Each structure stands twice: as C-alpha cells, then as structure tokens.
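Some structures are shown below for you to check.
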Structure 1
Amino acid sequence: MNGILTIDIGNTRAKYAVFQDKNIVETNVFDPLGDDLTKLLARCPYINKGIISSVGGKVEECLAQLKNIKTVVLSSGTKLPFSLTYAEKTKIGADRLALVAAAYAEKPHQNSLIIDIGTCITYDVLTADDRHLGGPISPGMKLRFKAMHEHTALLPMCEPTRDELKFVCDDTVECLQSGVQLGVFYEIKEFIEQYALKFNDLNVFISGGDNIFLENKLKNCIFANSNFMFNGLRLILEYNDNQ
C-alpha cells in the first residue's frame, strides 16, 4: 500500500493530508518546528513520497523529518500540468500554483478563475489552453481588521461575522464588520464580472479559510472544501512521477 503526504505551510498555520490512491485518509494541523511529521511517518509507514507547498518558510525543518521519503518542494521550477506566463516566475507563491492545479484537477482544459480568501486575497486564471495567468493580490479580511485597529487610536480589533451585514450600523463593531466584509464581497463580485467578460464559460472557484463568509452570497461559484489545495498538490506530485 502506497501513501502520499501533502503539506501546506501557510502564513498562519501548517496542515497536512495523507492520501491513499486519490482518497484522503487523514488531515490535521501540525508544528513544523516539532516532531509531528516524524511521528506521522512512524504511525503511517505506507507513506513513501510527499510534496510541500510553503509560503511561511520552515521547509528545511520539514525535510529533516521526511528524509526517508522522496519529497518534492513545490516551486515555479516544478513540472506542472500547465504553463506559467508570469514574468517573475521564481516569485510566484507555491500556494497559488497548488490552487491552480486543484482547479485543473476539477475542470481540466477549461477557463477557471481561482480566488483564495486567506491572509491575502489572490486571483489566478487557468485558461482553456492550460496557461496560468497571475492576478491581483489584496489584503484579506483579518488583515483589514488588523490594519484599522493598529493604525488608529480608537478602533477595536474585530473578527468577521456570519450575521447579516448592514449598510446602516448601530455600533462601531458593526461598522467595521460591514466595511470589511461588504468591501471584500463587492471587490470579489466585481473582479468576477470583469474576468467573465474576458474568458468564456468561466468556472469560478472560491477557496481559503474565509470563504465561509461569502457562501450563499456569490452566485454560480464553486466553493472549494478544505481539501481543495491538497488535491492540487497530489496532482502535481503524480504529474512529476509520470514525466
């Protein structure tokens, strides 16, 4: 029995998923600076290869624990099932490549827009002829809340809410939540409309930890589950095995 370990190290936390064939059998968060991966491999000896996507560093610490399995560190130099048109290829985030690969796995050879709502909001396009086009990056919800709190004297630190957002607010917290969350909603809505004018039959994927705050608000979008990026990493690893 063969197993694949996929690792995503983001700006705020690190996560892994273990695959057997194309099925995820385990997911969890972990500490790259601890020995969580060593314990995982001891518990799951069938894992024989892995792939790491990192925007938060700590790759060497992970590799030290994965020295007994073949591990790919995702970068623009990794073989991908699509071509990169990004001028500064070496500077594109591994997380964006993994998300584009996940869209490719879901809707191959189709126009797709991938929007990731995390620490930052990123926009990426995968064209029907398998080209990746990089798009804008803007602050995510929590960064917007944090910026207003840290760069003003009186505004409190707030968290996103799933309550109904108002255009007429009763207190400061409501004002901040409506400003940030409605601002993000209208930003994304307008970007989708502009991309749809440029790319026919556009699939729109919404991923990232804060996508839950936009569910049922954006129409005709595919709200990706928490395993979306892991499926992209698995696809990239399998693609490299077959080259």
Structure 2
Amino acid sequence: MSLPKIASREEWRAARIRLLADEKALTRARDALNTQRRLLPMVEIEEDYRFEGPHGPTSLLDAFEGRRQLIVQHFMFDPSWDEGCPSCTAGADEISDGLLAHLASRDTTFAAVSRAPLAKLERYKATRGWTFPWYSSYGSSFNYDFHVTLDESVAPVEFNYRDKDELVAAGMGWLTEGSSEQPGHSVFLRDGDRVFHTYSSFARGAEWTGGSYAFLDLTPLGRQEDWEEPKGRSDAERGAVPNFLS
C-alpha cells in the first residue's frame, strides 16, 4: 500500500479545500436523499408475524417495545449453522448500549431477527456480549417475505429489488440456486397497534455506518431534531440558535 505524497503546507491546504467542496456536495446530496427516504410511502403489515424471544413468543408489534419505530437487522444465521455470519457479526459488534440508548431517545428500537432457533441465537449472543434484542423467526415466513432468505421452493426469489430473471441477467444467478441467507435492514413504523413497513435495504445498501444518526436516517421520522425556540430570548440570541437540520 502506497503512502500519500509529501507536500508543503500550502499544497496540502489547497488540496484540502478542493476536497472540502466535494465533501459539502456529498453532504447536501445525502441530506436530499434522506428527505426522499422519509417521504417514501408505507405498507401496512397484515401478517401476524410471530417470533421466539428470550421472554417467549413475541409479535412484530411487541418488538417495538412501546416505541414508535423499529429497525430490524436481518442477521444471517441459517438454522443449520452453529455460528452467525462473520460480516453480520462484525456489524453487530458495533451495536453498543450507548447507540441503543441514543435510538431509544428518538423513540426507536433496534432488534435483530434470524432464522436459527432461539437457543443458538442466545448462545452466540452470550459469547459476543451483545445486549440488543435478538429474535428467532424459525418456522415463520418473515425472512422469505422480506427477501433475506432465498429459496425458490418456498417463495419466488427476489433480492435487492431484482427478480430471478433480473438476477440472472446481472450475473447473480447463483442467488437463485438452492437456499441462502442474505443481509439487510428493514424499518417499521407503529401507529397505535397498526404496523407499517417503510424501508428495506440489502447488499451494499445494508452496510450502514456512522452511529445512531446513520440508523435514524433510515427511518420515516429521521433525526427528529427540530429546534424549539426557548421563550424569553432576545433577537440576538435567537440568531445564535443552531439549525441542526441545515
């Protein structure tokens, strides 16, 4: 691996300013994309999905833990495996108690769902020291309906919004052969006892990094940082109030 070239402070500063312009453009593009994501329509979940959790049978509604939003990591863990997917494991290692608390402060719950039986999930979770909720969808259609378990004998194959013919045409026909587990994230919104699916991402789109903001940017309610003007402030003080959404 080659190192960056050595330059004078003036050359470095000029190059850094050029890069800053591209960084600002990327930030504006990302903000616009996040707005588009929040404006996506949503679909009501009519299937009564049931999972197995550490406290017994759990519905999708229960998984919200009373909060408004739910982010699900589709963790790759086939029922026949003894350990979870290494890549999914690496991502889950970064789900800290602090991150979970930050999401909860924005009325959002994070949970993982896998097809492996609960006993395997609990055992693997204990070896990693994870504290987030992890549910088993074993025996349900959840993974197939959300296109993270692919098996043509069970359900039509679709991955990352491509059907079987499109996958074959894109050189990804191996996904249509036999059964496989795939990664992803799905987002749900609760309105009373009604649950809606608002977003799912797969493949490279599932590789979200950057802490709680990166997760909140996937949700319909976003970062929820509209600033409330404190009463009794002068005009000068009002001008100093930061706008976190700009």
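Here Cα extents along the principal axes in Å, for residues 146-201 alone was derived from just one of the structures 1, 2, and that gives 46, 24, 16; the source is 1.
Between structures 1, 2, the calculation of distance in nm of label points 7 Å out along Cα→Cβ at positions 10 and 186 yields its largest number for 2. Where does the value 21.4, 68 come from, among 1, 2, when Rg and Dmax of the Cα atoms in Å is the thing being computed? Working through the options, I get structure 2. Of the structures labelled 1, 2, one was used to calculate Cα Rg over 2.2 N^0.38 Å, for residues 42-129 alone, giving 1.12. Name it. The structure behind it is 2.
Comparing FRET efficiency 1/(1 + (r/R0)^6) of positions 178 and 194 (r between Cβ atoms, R0 = 30 Å, to 0.05) across structures 1, 2, the highest figure is found for 1. Determine which structure produced the value 18.9 for mean count of other Cβ atoms within 10 Å over residues 90-97, calculated from the coordinates; the candidates are 1, 2. Considering all the candidates, the number was obtained from 1.
We did not get these values from a lab; they are worked out from the coordinates using the rules stated. Please read these numbers as outputs of a predicted model, since none were measured by experiment. Cβ atoms are built from the backbone, for glycine too; each structure is taken alone.
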